[in-house]
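Computed from the coordinates by the stated procedures, all read-outs in this text should not be read as laboratory data. Values in this document were obtained by computation on a predicted structure and should not be read as measured data.
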Structure 1
Amino acid sequence: MLSLTDWLDRRPYKERFDGRFRQKMTPQRKHGITAGRIFSLLYEWGSDIGDTAVEWRVYLDDDTTLLPHVSFFRHERLAGLTEDERERPRLAPDIAVEIRSPKARQRSILRKTELYLWFGTTFVLNVDTDERTITVDDADGSRTLRVGETIGHPAFPSLAIAVADVFSPLERGKLRPQ
């Protein structure tokens, strides 16, 4: 018989919050490319100060486990944890990235953002690949960034990622008329 942890980590992946299990959507092309791009940009920026990963499940309490598309944890927050605790952290990431799927419900996106922030995430990036926007949510509110603007946050003064850089692989992949 599978443990709850093992069941959550079997495809299709699931999250649990507000007393319900929710199935994660199967990623498609734009989602996968964007997740990989954000991972590489965050990794390049923060590898000296933390760990960046794709689909790194977090256990926030007995009723809440989320699976951010990309997450970043500062090294000092992971330093006192055992290897198993680092693999399955019982704390929120410093930065959580959620990439909107075509069928994502706004209510679910907002609730997950609230949970990340409640449990200690510094900021959440909610990425919309169709609109080419990134909404940055933190304790002070929400702001939507567009191509031409830069992702940054006072908690991480060296962080400066151009929104255009996040979406550039999608632009390269467009078919051109003949």
Structure 2
Amino acid sequence: MPVQIGQKPESDFFNPLGLLSDCHRRIERFLGVLVKISEKRNGAELPAVEQAALETALTYFRNSAPKHTSDEEDSLFPRLRASREAASALECLDKLEGDHQAAAKDHATADSLGTRWLAEGKLAAAPARELGQALTRLSSLYARHIAIEDAELFPLAAKVLPEADLAAVGREMADRRGIRK
């Protein structure tokens, strides 16, 4: 990812909580692209630049979002569940996992309809509306979900999880991406 002047540098696998939060910024950015194109074009033919943006955003959610979910559900959440200091967050963790399941359904809809849009050049009114509805649900879900994780859950994890656990989360995240840390 290119460096932008004035932008905070991205975290790395040695700071897995920061990296998860950085991923939230990418989720917001790519979801914003999908919403903007869907609202602006409403299924109509896309100019080449919007075709490329749509394809890039769909690819991001198809390939990277499942890894992010695994980072949380398979690496971070189990360690929080095992921590006595995080007992108050157990109900929150269940809710966040439910959000992941709901998001996966809407992402599948968006991916299917977005892929069809790219392949056929346009979408009929009903599928365009269905795409817009899925993206609206995702926008609402992520606004709440990301706020909870960034403001409450990740700070709690930083406070209660030992450095060894956080290091293991970072290693597992790197492994999911085939990166040697």
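Among candidates 1, 2, the computation of relative contact order in percent (Cα under 8 Å, 6 or more apart) that gave 16 used structure 1.
-24000 is what came out when helix-only ellipticity at 222 nm (-39500 (n - 2.57) for each DSSP H run of 4 or more, over all residues; to 500) was calculated for one structure; which of 1, 2 is it? So the calculation was done on 2. Consider the structures 1, 2: one of them gives -0.31 for log10 I(q)/I(0) by the Debye sum over Cα atoms at q = 0.09 Å⁻¹ as calculated from the coordinates. Say which. Computing log10 I(q)/I(0) by the Debye sum over Cα atoms at q = 0.09 Å⁻¹ on every structure in 1, 2 gives -0.31 only for 1.
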